[in-house]
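Listed after this line are the structures, all set down as structure tokens.
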Structure I
């Protein structure tokens, strides 16, 4: 499947060829912190299947809980996370699904680091739900 995407401000754009079976959710504490959320959704693309079209991401290398080093690539202007990969010679790019224009077609097939998942995620049906932005109240 061909996908394309961009950061929030549009400075970084990319295209990739992916297998829709390679979509997942990561619950590790690094992904929680780096996404500013409870988890991160990703899709994998091979080195040959991923191409930056515009912009150059800023990168940061983080040693993960597994002990592996991971390059985190994000837009230097708006800060949108774009992908992670093994430093120096990445063979696989873990594209941040929220940046993919076709993200509604990317259905997660697996969850990883579930031991770090926030317990309330399993009970979302009990949380008040709004179809659009409600008025803010304290």
Structure II
């Protein structure tokens, strides 16, 4: 699936965002290894710390559906006039379930103006890959 197609799915997911406090609609589309696309929007809470970002919502939804292998993720913030990247908490969760070369695309309202990056570029110096390789179990 092309990045533009995945971003379009993220844009549709942003329409289902629950963001009455910030009016900052975000959608995420997670491409699973089997070709299925799992989407989700951000879900706010009046206690902001309990808000769930679209990226984490999509990953949790996919895992709960039995999906564990992912090919790419797109994130779209429909009210921003610039590409909006995943927050630090989302970067941490993305890194938990993907490899460092996992593609991540993000945009604002203009889907043609998007950033193409990877988990490793979003979350450099992540020790999780070393833990996965057993470096700390020697």
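Just so it is clear, none of the values below were taken in a lab; they were calculated from the coordinates. As the structure is a computational prediction, the values presented were derived from the model and not from experiment. Cβ atoms are built from the backbone, for glycine too; each structure is taken alone.
For distance in nm of label points 7 Å out along Cα→Cβ at positions 57 and 89, which of I, II scores largest? Mind dumping the intermediate values first?
Working: I: 2.0; II: 1.3.
Between I, II, the highest calculated value is found for I.
Thinking of I, II, which structure, once relative contact order in percent (Cα under 8 Å, 6 or more apart) is computed, gives back 29?
Working: I: 29; II: 21.
It traces back to I.
Any idea which of I, II comes out highest on mean count of other Cβ atoms within 10 Å over residues 73-80? Could you put the intermediate results ahead of the total?
Working: I: 17.4; II: 25.0.
Biggest value here belongs to II.
Mean count of other Cβ atoms within 10 Å over residues 25-32 computed as 26.0: which structure among I, II? Numbers along the way, then the final one.
Details: I: 19.0; II: 26.0.
Corresponding structure: II.
Taking helix-only ellipticity at 222 nm (-39500 (n - 2.57) for each DSSP H run of 4 or more, over all residues; to 500) from the coordinates of each of I, II, which one would give -8500?
Considering all the candidates, the number was obtained from II.
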